[in-house]
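A.B. asks: Please find the structures below.
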Structure I
Amino acid sequence: MVEHYVDIVGVASSNLASPTTQTGFRLNYFKITHIPNVSWSSSNPFNLRPRAKTLFLLFLGLLLFGLGESLLIISDIGVTPWTVFAQGVAKIFDISIGLATFLISISILMLWIPLKQKVGIGTISNAVIIAFSIDFFVYILPQHNNLTVSFFEVVIGILLVGIGSGIYLITNLGPGTRDGLMKGLSENFNKPIYVIRLLIEVTVVFIGWLLGGTVGLGTIMFAILIGPIISVSLVIIDKFDKW
């Protein structure tokens, strides 16, 4: 884990003091290749009795993730790339989007085996809490027809998904299926998380569009921005933990 930590941070704390290095310091936020291990991270994804703080932060991260997804949905200017992919698969095989999403998730879990990813309570919680929170927030958030408001909903939604992802991933209680794919590819190929996430999202949305899924402005914004936001969130959380 120590060598992973060095890969993650990639910057010396002395950089903070020198204005001339601030640009380089900020760029290092995007070089992260592994999930940080902080004071409240679980020592094992299979941990069935995590500390209360770890469990709380897992649930908080997933709740923020669900709220962000909800804002994207009610904005009505583009769903997430994976939803576009599910729409396309559903059309091709004449099945529901829910079933298509389930089948895609199972397929991704199969890819976890060669990528050496581990299932944990976070993996199960990811499916349950995000699904519940999306239903809840979509129900209580006000509906509208204002394009400007929709744009800000997309921006805030993407930020919340990215921040929520950073928080719950650092708990080390197991990623969701898609985040596990990102994590596994980044770790095994030692490539920055934001690069891997960008490639995944762009590939998924392109295939989904070819299959008949609907792409909107929010979809494109999500595909481009989610990787960098997750990367920055991971590094900031790691630094705050040391303060």
Structure II
Amino acid sequence: MMKFERIDYHKLTGKQQEIYNFQKVAGVLADYGFNCIKLDDDWRGADFLAYHKDGVETLKIQLKGRLTIDKKYIGKDLYVAFPLGKHWCLIEHDELLRIIGQATNWLETLSWTSKGQYHSGKPSRMLIEALESYKLTEKTIENRTIAQLFEAEPLHWGLRGDPFLWREMRTHFFSIPLPATASELEVRIAQAFELLTDHPITEASEFYVNRYAHGGMSSGMVSPEFWRNEALSLLRSRYVET
């Protein structure tokens, strides 16, 4: 009979640790409906892909053994997964960069300005608190998330780019718990709108986002008016019903 013995993570080689970490985070993501596939060629900066059961969302994820930011990941629509305390943290790299800029002075260090990267195994309490909602924990698995408000799509849209922004919003919020109030929900959606489009939701006129362009007269065009007057109203009503 084969005898199973627990391994010592710190005695593993770098490659073995990477495989170990992948298996750990893939198991957690399975609770969110994701099937994870390990990549061997670092495709578009990703160590693995996470396909959601609904067949729409696919996350490109860079796997790290510690909290890491790198200039080569900027603007690549990459998520970063890394251990944070007893949990795994999963967050868009560029969103992580924004939070780090607010909570630390890392972006002013020689490591970042000259080498283009920064990592830490012991982030400050302030940064850990800022990343709390991005932890993949049992609490966020059991409770409803903002992404669930985006599951059923509206019956009609403003412009052709709006469906793609809606689906990108759903991915953005997939691990973030519902806030305590409807007002806070609107703030979070407005923040995500600006993060994903580089335009405020209060913008008066429609605008173009290249990655939402998939053919048609208004291909790639987003309507802030639709989001303010219809999408927010729909999401707020779903929130109240939860």
Structure III
Amino acid sequence: MDFGTIIGFAAGVVSIFGIACGWDLLPYFDVPSVGIVFGGCLTTVMMSVPLAKVKKMPSVFLLVFKGRREDVAGTIKQFLGYSDSARREGILSLEAAIELIPDPYTKEGMQLVVDGVDPETVSMIMNSKMEEIANRHEDNRRGWELCRGAAPGWGAMGTVIGLVQMVKGGVEDPNALITGIAVALLTTLYGSLVSTWFVGPVCDRLAERTAAELTHKNVILQGVLALQNGDAPRIMEAKLLAFSSNQERKAA
């Protein structure tokens, strides 16, 4: 579990609904406002992306709370071991080790090297795999990104609707005035909450996960190419650390 995300989400609940609203949420609930903002966001998403991707949005959301960590330092140590074995016993000695590699991306790159594929082709194949991963993550994130952008717009639309209700019926019917004010204010509130507190952080965390995974994959690619080039372990380590964060460099 990603405890940072859970703590942040809980802090938002306490700050907004507890401290600001005093846990008395009934005055902040309005059915027309809910319909405008949440129904509007759903409309935007369903009109913009295929239904199959809309169905995947809940499972993509749950990824935010999973504490997956890219072990870049472990990968660097792994490749240093491969480099040492290859220099002592030859590149073909790594065939047995390849069968034990759990990561398909690393396994495929290592197999290409052992098979004697030229560096340009290895780089092209593995970069294509990285591009496919980035595109897949972007597709998974698209529905949430659409919600992030649409929620304030639907909130503003609800505000206009509420103001029109006030102008048209408020003079003769006080209830219409109250209803219009509620719609005008609460749709703006709902749109801001959805975009800023809920969907925005989800999109940012998913993007951060994508960046971390692609950085890790790039380290793997550089390790494969360094191994193919016959680099000494110390040279390989310097190359791979250049693609790592400061924290990962310390761990390595």
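A.B. asks: Ranked on percent of Cα pairs over 23 Å apart, which label among I, II, III comes first with the largest value?
C.D. replies: If we compare percent of Cα pairs over 23 Å apart over I, II, III, the biggest value is for III.
A.B. asks: When distance in nm of label points 7 Å out along Cα→Cβ at positions 30 and 110 is calculated, the result is 6.1; to which of the structures I, II, III does this value belong?
C.D. replies: The correct label is III.
A.B. asks: Which structure, out of I, II, III, was helix-only ellipticity at 222 nm (-39500 (n - 2.57) for each DSSP H run of 4 or more, over all residues; to 500) calculated from, if the result is -25500?
C.D. replies: III
A.B. asks: A value of 30 was computed for relative contact order in percent (Cα under 8 Å, 6 or more apart); which of I, II, III is the source structure?
C.D. replies: Of the options listed, only III reproduces it.
A.B. asks: Match the computed value -1.01, -1.08, -1.24, -1.27 of log10 I(q)/I(0) by the Debye sum over Cα atoms at q = 0.18, 0.19, 0.22, 0.23 Å⁻¹, for residues 54-149 alone to one of the structures I, II, III, and report its label.
C.D. replies: Attributed to the structure labelled I.
Each value in this text was obtained by applying a stated rule to the coordinates, not by laboratory testing. No experiment lies behind these values; they were computed from the predicted model shown. Cβ atoms are built from the backbone, for glycine too; each structure is taken alone.
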